[in-house]
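Below, each structure is written out as structure tokens.
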Structure 1
Amino acid sequence: MSGAQAAVDAVDSRLESWQQDNPEHSAVSVALELAKKAENEADAARRQADTALTVHRTAVTDLETRIAQAELHADDAAPDAVAARIKARFQKFARRVTSDNIDKALFEVGQGIGKDRADAQNAVSAADASIVRILSSIWRDGSLAA
């Protein structure tokens, strides 16, 4: 084992001697480590940017689809009562809808309409369930005999 140790010691000595004779080796090693770190950070930033790009492309595609659908129905007039209710919602949002607040107005009014629609669907579902319970009760009691 001492022969192997001597060989390792000789290699270590030669390596140390070479490093002393080539002082730029240390600077190059540090620069290499910094470059590897920068490469990893750049790669992570690129992956993050790719993800953000995918999300934004999906959002743009969704908006293009919604615009195309809206353009198909652009000539469809809403009934006066519906138009009045929608106008009232926008007026409730702001006295005047402008180009500065149109996005927020559309979002908030759309959210309100969506909530009202969900509430109405829940009320219909509750009414359907009540009807089923009442009819089941009547049928069990034999009141629906033919």
Structure 2
Amino acid sequence: MDIDFGEIEYSGGDTGNISLGTNGVINYTSGFSGAGIGVAGQSTIRVAGRTGAPYVIYCSDAGAQVSDGNGEIIPIEAEFVTSSGARGNYGSGTACSTLSAGVGPFTGTPRTIYLGARLNVSSAISGGGIYSTSNGGGSPIDFVVVLQ
């Protein structure tokens, strides 16, 4: 699943975090700025052929990163929620750190997943840009659905 931080403005030498909530709101630490709105990931899970079968959703952001499409790559930490009513600023969801902690079980109707993430800028970036997991050099966040 892909996410888009939009254009990030940068004032030389800064490091810090840029957080995209599951609601699409972006918060910037000192030295970074932008429009404040990005595209949080969204996808619907449907378990075909197994009506009413319980399932658990797992997420991993191991190796996930965004790119500006010009060689600048930044690692990310991701989180998700499974209800539109639970969408919020970054930090309000379930961490996607490993595939060992799932959410659920769910049964019946399709479930929509909303994805947010935080960029961890640990060294100075070369300049502003449009950062997305879907740009060349970026990599998506992985989800696994396990039937119970």
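Ranked by FRET efficiency 1/(1 + (r/R0)^6) of positions 26 and 74 (r between Cβ atoms, R0 = 30 Å, to 0.05), structures 1, 2 are led by 2, which has the greatest value. Assign the value 9.9, calculated as distance in nm of label points 7 Å out along Cα→Cβ at positions 10 and 130, to the correct structure from 1, 2. Among 1, 2, the structure yielding 9.9 for distance in nm of label points 7 Å out along Cα→Cβ at positions 10 and 130 is 1.
If helix-only ellipticity at 222 nm (-39500 (n - 2.57) for each DSSP H run of 4 or more, over all residues; to 500) computes to 0, which of 1, 2 did it come from? Comparing all candidates, it corresponds to 2. For which of 1, 2 does distance in nm of label points 7 Å out along Cα→Cβ at positions 90 and 138, calculated from the coordinates, equal 1.4? Label of the source structure: 2. Here mean count of other Cβ atoms within 10 Å over residues 18-25 is compared for structures 1, 2. The highest value is that of 2. Taking Kirkwood radius over Cα pairs in Å as the measure, the highest value among 1, 2 is held by 1.
Matching task: 1.9 is the computed value of distance in nm of label points 7 Å out along Cα→Cβ at positions 82 and 106. Pick the structure from 1, 2. Of the structures listed, the value fits 1.
Read-outs throughout are calculated quantities, based only on the coordinates presented, and are distinct from any laboratory measurement. Keep in mind that this is a model prediction, so the values were computed, not measured. Cβ atoms are built from the backbone, for glycine too; each structure is taken alone.
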